[in-house]
Structure 1
């Protein structure tokens, strides 16, 4: 019997590009950029996200790099080099070819723009078309209604709610809403996301 594939081998380092955005492997040199991104809207004050406080940004990056079943990206504007936020593959399960997408946040000034749609197109396309995933999952706080709406717009299926599942940053216990998309659902979801992005760009 062959040895199990480790998460790092299943999701090797990669840089993804589209529509003026670059998703590059998160590194310590992104610390100042992430601090500036989080300061755009003081995102660390939001109860239902995991955005680091300024003094905790380096530890946030170090934790992401040390977590064996997570691969984190910095989201960068290609033209200016500005760090717009971060996102990750996590809970990587090579044996069943499944990853989740999460730890996602963007500076307030680019929220409700093409950024999230483009990042999801890149990450879903890489997961299904390159890595050969069977399933991509998401999880979010039961009170993070904006995140739930964004995930549902991707075409993901709501699998259910894990009650009393995790701690929030303020010490309260949250329920976690779980979503997923199967490989067979990806072509239609991709077409819809491209359509929605084009409509947003036309409206702008």
Structure 2
């Protein structure tokens, strides 16, 4: 995992204390901790109107406290569906002999197609993110030759591994997510435009 990626993960609120140059991408990703979800830059202010309605007195009288509370709420392990991305770290082994995944997905995933897309024979995968959107699963290949910056692939539960899209390298992929500061800018602009102040 390269230094630029580590800095981006820290900026997004991840704890990278367990990351080490001598570890594989999988080991490093599984050692990173997020205490909150991620929001992409195309996020559509899901739930903000409801949050405002529940806290409008605070918004109009103590805006700093309002925004502190909003950030605390959105950047937590809440159970509201706000269009967020959930950080994951589980291994998916559809082509490994006698694995649970192989038994479950045998004859459901076209091995030749997947190998053609990722360029690796009998690949195993690490799920890095899940979302409510389309596609809803994001993976890296555990044997990706570029362990410091692997390729990210996406698929959706409706077409699970029947459609697999190359999303580019992990460093560029991270650029689509907002820091808390960027999130706050989006929300502040939206609320100021809608409710003033």
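Just so you know, all these numbers are worked out from the coordinates, no wet-lab data involved. Quick caveat, the model's predicted, so the values are computed rather than measured. Cβ atoms are built from the backbone, for glycine too; each structure is taken alone.
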P(r) over Cα pairs in 10 Å bins from 0, in percent, for residues 47-134 alone, calculated, reads 15, 46, 33, 6; among 1, 2 the input was structure 1
Ranked by Rg/Rh (Cα atoms, Kirkwood Rh), the structure on top of 1, 2 with the greatest value is 2
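So Cα extents along the principal axes in Å, for residues 7-62 alone, computed for just one structure, reads 34, 28, 23; which one of 1, 2 is that? Before the final figure, lay out the partial values.
Numbers: 1: 34, 28, 23; 2: 52, 24, 16.
Among 1, 2, the structure yielding 34, 28, 23 for Cα extents along the principal axes in Å, for residues 7-62 alone is 1.
18 is what came out when relative contact order in percent (Cα under 8 Å, 6 or more apart) was calculated for one structure; which of 1, 2 is it?
Details: 1: 18; 2: 22.
Going through each structure in turn, the value belongs to 1.
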Distance in nm of label points 7 Å out along Cα→Cβ at positions 23 and 87 gets 1.2 when computed on, of labels 1, 2, structure 2
Taking mean count of other Cβ atoms within 10 Å over residues 159-166 for each of 1, 2, the highest value is that of structure 2
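Tell me which structure, out of 1, 2, gives 3.6 once distance in nm of label points 7 Å out along Cα→Cβ at positions 15 and 119 is calculated. Present the calculation step by step, with values, prior to reporting the outcome.
On the way: 1: 1.8; 2: 3.6.
Traced to structure 2.
Using distance in nm of label points 7 Å out along Cα→Cβ at positions 55 and 151 as the calculated read-out, with 3.2 as its value, let me know the right label among 1, 2. Could you put the intermediate results ahead of the total?
Numbers: 1: 3.2; 2: 4.2.
Derived from 1, not from the others.
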